[in-house]
Structure P
Amino acid sequence: MTDDLQDLFDEANGHLAVGEFDEAIALYRRCVALDSAFFDGWHALGMALLKTNQIKEAIGCGLQAVNLQPNDLLAWTGLSQMYVRDGNIPEAEAAKGNARILSLGGRVVK
């Protein structure tokens, strides 16, 4: 990760911490534009979008995050929350199941 990307991500996290969601989202978008394989950026963007009720876009970001790191417990948990908010309970349960497998020390097979 470049210093510029880390600085952008840190700035976005600062905005998120004080409830400045629109500012954080704009910076997270810049992060993933700079590096489309930046897992932390996709995960954070998805969670920030979820906080602002931009559910469909949040799910897209959550899917990108689990695609990049399929064995990340928090990514699957976040994706499950996104699906719940969207009312898609079968997908929420599937994501929750993957999170459960990981919480027990297993791995998610792609």
Structure Q
Amino acid sequence: MRDEHRLLIALQDLDIMIKEVKDKATSKELQSLGFKLTGLSELQEAREKLAKKTQKGLLQRYEKLTEHFTVAILPVTGNLCLGCFVKLPTSFFSAVSRNELQTCENCGRLLYIP
């Protein structure tokens, strides 16, 4: 997996954590389970650093997808998109595409082969 893919995955993880901390219902539930929800500013700072390291066009594409989906970048398992569970065409698995982020033809999410 390329470093760019890892940056996007880490960015997505940070976005999900930030969203959970900001969401009152989720944060109350997490606190009732014993989780301390401090460090929002640190999460946001880490997100900004990662965003600066990410290729601008790819970052814009990712952010547009996050407007519609909680999880915008997913691994491919078997021959399925884990976002919409549609079977991917065999062309998706060509040697060229193994190192590149691909787009699910059905849901539009970014996909990678782990």
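Here, each number is a calculation from the coordinates, and none is a lab measurement. Given the structure is predicted, the values throughout are model-derived calculations rather than measurements. Cβ atoms are built from the backbone, for glycine too; each structure is taken alone.
A compact table of results
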quantity	calculated
Computed 15.8, 48 for Rg and Dmax of the Cα atoms in Å - originating structure among P, Q	Q
When FRET efficiency 1/(1 + (r/R0)^6) of positions 31 and 79 (r between Cβ atoms, R0 = 25 Å, to 0.05) is computed for each of P, Q, the largest belongs to	P
Entry that produces -25000 once helix-only ellipticity at 222 nm (-39500 (n - 2.57) for each DSSP H run of 4 or more, over all residues; to 500) is calculated, selected from P, Q	P
Mean count of other Cβ atoms within 10 Å over residues 23-30 - structure with the largest value, from P, Q	P
Origin of the derived value 17 (relative contact order in percent (Cα under 8 Å, 6 or more apart); candidates P, Q)	P
Which of P, Q yields 25, 21, 13 [Cα extents along the principal axes in Å, for residues 15-62 alone, calculated]	P
